[in-house]
Structure P
């Protein structure tokens, strides 16, 4: 199979500790990209020096978008500008601290080609894979991301992804049709990968590769499952039932997620009768009546992965106080 042209968009911010390993893994891909487009978000360490050194010795085209405004954009806006600057028909997203398997791009693009043969290349498509957890110094931790988090990536209906995103941006590829539909990001975007997944699931198709395609480095605040997902759930549950400010906690946990769901529905909902009923139920999630919110969620069959997570969502939905639209 002839591999198509693609670009890599890489977000950096004070990443000198791990950036060399990531750039080396991009340079050694069995199917190299046309271009590596880097968006640096105001690094204060040696990240920019590293990037300049790689520009001199890297066979690949490496271009850097620097943040000259003085204020940091944040991860969502940084990836948004990168994706808007991309030009290739396929784009792979990358974080600064991971290490790609040599055949990562080749495998994801092969899966993309198979899916586009079925749904058409003008259909928004996203392909993603599992990740292999590794320690700060690169040691394999013997765990895969989705298994460690008890996630079920094959459950990819857009309403499920709205509540429980399973797509990690650094392990996915999107086609140009998906980017055209997703960009620009709405103000309600929680994270770039979750929004891309929602758009692909709502308007096109998603495919999943269960094998890991890269090492997902765990360090500092980037630790997956450090306390275990059950312990995390118990901590959140105790906070929710014991805190006097339950509504505020519920807003933190589900408010942004539900607003992103609503804006996705408003942007892409077809005009058929079934979709209108679905849109009405989504609007009812923002009712001042807790009972009406729960009824709407049940009508939509909203659920997360696992009984505990789902129960936590419905408890938060009951105590939530939606903000009125202005």
Structure Q
């Protein structure tokens, strides 16, 4: 593109200079009149402006062809995870989730999860903690069926998720992620994204339950405020509340919190935890946690290390065992 632009500009500039130089020379020696010189100048303008535009059109066409080629390349890609031919719709009665002897690896040379088994009781809150790379976030990806397990099965109310349609599975699971994806649109539209079929009154109620009302009231344009690309005009805590409002609007039976407060200050963390606790009542919840102070109320805490469960129990039980969890707790308390 650089060579094309430079070449085109050079050719046009040299051509105009040569033609005007020749015309000026002939006018000087009275071989042409001054009117002829003006005529040649007008002709050159009519000639080179379209030629320059033609070069621009050529560049745009080449650009577009490259983009179209990439687009068709993406369309031809086939997802690894596909619904079975007779896949059923997920029907949730209680919301119990069980991970049964699951093993998983992104690459054959590195096993992430090793024969993992645990159950999240209906309406219970289970937290998963551990070192980075122990497989905590992988559990979320497997639950959403972004990947299929290598061995074992994941069941919701006794229904194996690989026998279900992906749409029905994901329709019944809501997530508050660590990094909330926001669009360059209004606050209202970003929250409405949680359930595009919801009424305006439902969106406003979700805003209230996520404790966003005071923040929105302080904005000059209210919920019509543009959030910027990827929500750059919002703080970390405000983006998390938008994610919570989305989840409330979706009204799923199962909730997943993937390190939802890891990058927040203590004040924002407490506000987010309060909102999370309110929406998690009577819902099955899986919490991936980095800060142990955020999951002390969990019904069961699972400690992962190198893809295996090394401890589990509630907060007090794990502290009394004086194992790996207690070391993590003491380390965070001393740093906090």
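By the measure FRET efficiency 1/(1 + (r/R0)^6) of positions 60 and 148 (r between Cβ atoms, R0 = 30 Å, to 0.05), tell me the structure among P, Q with the highest figure. All intermediate terms of the calculation are to be shown ahead of the outcome.
Numbers: P: 0.40; Q: 0.10.
Result for FRET efficiency 1/(1 + (r/R0)^6) of positions 60 and 148 (r between Cβ atoms, R0 = 30 Å, to 0.05) over P, Q: largest is P.
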Fill in the blank from the handout: Calculated from one of P, Q, semi-axes √(5λ) of the Cα gyration tensor in Å reads 34, 23, 19, and the structure in question is P
Practice task
Identify the structure, out of P, Q, from whose coordinates P(r) over Cα pairs in 5 Å bins from 0, in percent, for residues 140-187 alone was calculated to give 5, 15, 18, 28, 16, 9, 6, 2.
Solution key: P
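Quick note: the coordinates plus some simple rules give every number you see, no bench work behind them. The structure displayed is predicted, hence computed values, not measured ones. Cβ atoms are built from the backbone, for glycine too; each structure is taken alone.
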